[in-house]
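Pasting the structures in now, so scroll down.
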Structure P
Amino acid sequence: MELPDNLKYLKSHEWLRQDGDEWTVGITDFAQDQLGDVVFVELPAEGDSVSEGDAIAVVESVKTASDIYTPFAGEITAVNTGLEDAPELLNDEPYEGGWIFRIRPSGTVDEAALLDADAYRQSAEDEA
């Protein structure tokens, strides 16, 4: 299971990378492996205001569909429209070309509530 140390993680299998005042969000290598071959991604709308924990995107695979959650309240500033034509990027490049959306937090982010790679690894292994 590939888990870059420079990212933060949620127990719901999203990864987060801070880029200035925005955060890029995608699904982890563990999540894409559990889903299998991704065939469709329903993206949120750019400009949407969201609350922490909102299910705002859906990843569909040959096995199942899975909701993608917001890590905190804020505004969706960008979506990866490349996933509409190439949803397999979530399988092939979960941490690069497979990002799903960017969010600008509406308040201070409690980074202590986010998991580092080791804590996420433990959480995923306990779930497996």
Structure Q
Amino acid sequence: MGASEPGQVHDVFAKFFNSKDIDGLMTLYEDDAALLAAPGAPVQGKDAIRSSLQGFLEMGGTMTFIASAEPIVNGDLALTHGKWRLEVAGAEPMEGSTAEVTHRGPDGEWRYVLDNPWGTSILDAS
């Protein structure tokens, strides 16, 4: 089950991530979606997104969204923001702030069109 409201995308992402369900994660992306896999390293399309997310899953960590802002919705598009934390045994936790554009499909599910898990930190790389 995906996100029936744009504000659910973070919780559903964390659920699939923490259960290491790459197929579930992929249901949260439009076919031609773009993901900023790392600052300055965008990937596009489900194959590239799958490969990128698989690398994060292989770290064996636990993803938590520690904050989410109220989505800004305009018809079938929504802008979402959140703060995440990835804890991996034996390593310093990774944290970031997200900015995503999601789209409501004909089935009523909300999916990422643009996924930037690095938030404004991409400005630091400019």
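If relative contact order in percent (Cα under 8 Å, 6 or more apart) comes out at 27 when worked out from the coordinates, which of P, Q was used?
Derived from the structure labelled Q.
Once distance in nm of label points 7 Å out along Cα→Cβ at positions 48 and 112 is calculated for every structure in P, Q, which label goes with the largest value?
Answer by largest value of distance in nm of label points 7 Å out along Cα→Cβ at positions 48 and 112: P.
Work out the source of 17.5 here, i.e. which of P, Q gives that when mean count of other Cβ atoms within 10 Å over residues 24-31 is computed.
Source structure for this number: Q.
Of the structures labelled P, Q, which one yields 0.97 when Rg/Rh (Cα atoms, Kirkwood Rh), for residues 8-63 alone is computed from its coordinates?
P
The numbers here are math on the coordinates, done by the rules we state, and not lab data. Please read all numbers here as calculations on a predicted model, not as lab measurements. Cβ atoms are built from the backbone, for glycine too; each structure is taken alone.
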